[in-house]
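Quick heads-up: structures coming right below.
Every read-out reported here was derived from the displayed coordinates using simple, explicitly stated rules and does not represent laboratory data. None of the values given here were measured: they were computed from a predicted structure.
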Structure 1
């Protein structure tokens, strides 16, 4: 995962409605209509948010008979979490080095 692939993920996650959609989908696959019934957002707005989440690789559509449901792709979220953990570890390493240098003065 590169920085270029993280930008759309963070842009998608930065919206409160999209975050609410991901939380709802974490409980199980759902259609845009079902999500609109659970969230204070129209079905059309849910569909647009789902398109952004799909483009970022966070959800995928799954056909269930005539219904189109969406499911969370945990692998993208896990990759993002690993990338953030690695970044945090690198900053911790740098700060520890600065602390050692400062204490050595």
Structure 2
């Protein structure tokens, strides 16, 4: 009788270890896949930030060129930026907005 209880305990321990290993394997695979997804997202964010840096460097170069312009050219640049970027208009000027989105 004692031998039967010992073999039952061994089977139980063996089964518990097997289940534990399977659960750990699923956890490890899930964690690895999750990390790969996060790495992919971070790479996309890095690319976007690098593109933003390039755009900002171009803008900085343009601003540096403005500082080197003479007053008349500088005023024309400031007026262009005010109109295009900030939707400003001259005093008394009528502005028409296309609400059709075209």
Structure 3
């Protein structure tokens, strides 16, 4: 149960990080593929970006790492960027699609 509570805190932090080009947080945008809390409160995040040439490619993973480290009790953070599967607009939450006028 402890891991689940920490995972929820991580997701809350991720919902406070925004893609600089799109006014939607990266979690609702569908850029976060996986959040795993491993033993001794190590957090692993698998994420992608909207495109390999995305200007945020250098900054977003670092921001994710830093924001998660702010959570009390987190021991270590590993952020992995993947391009598989490639991000599409279909990965956005309903909230994000509504905000951006895709629905």
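Remarks
- Structure (1, 2, 3) behind the derived value -30000 of helix-only ellipticity at 222 nm (-39500 (n - 2.57) for each DSSP H run of 4 or more, over all residues; to 500): 2
- Structure from which 0.97 was derived, Rg/Rh (Cα atoms, Kirkwood Rh), options 1, 2, 3: 3
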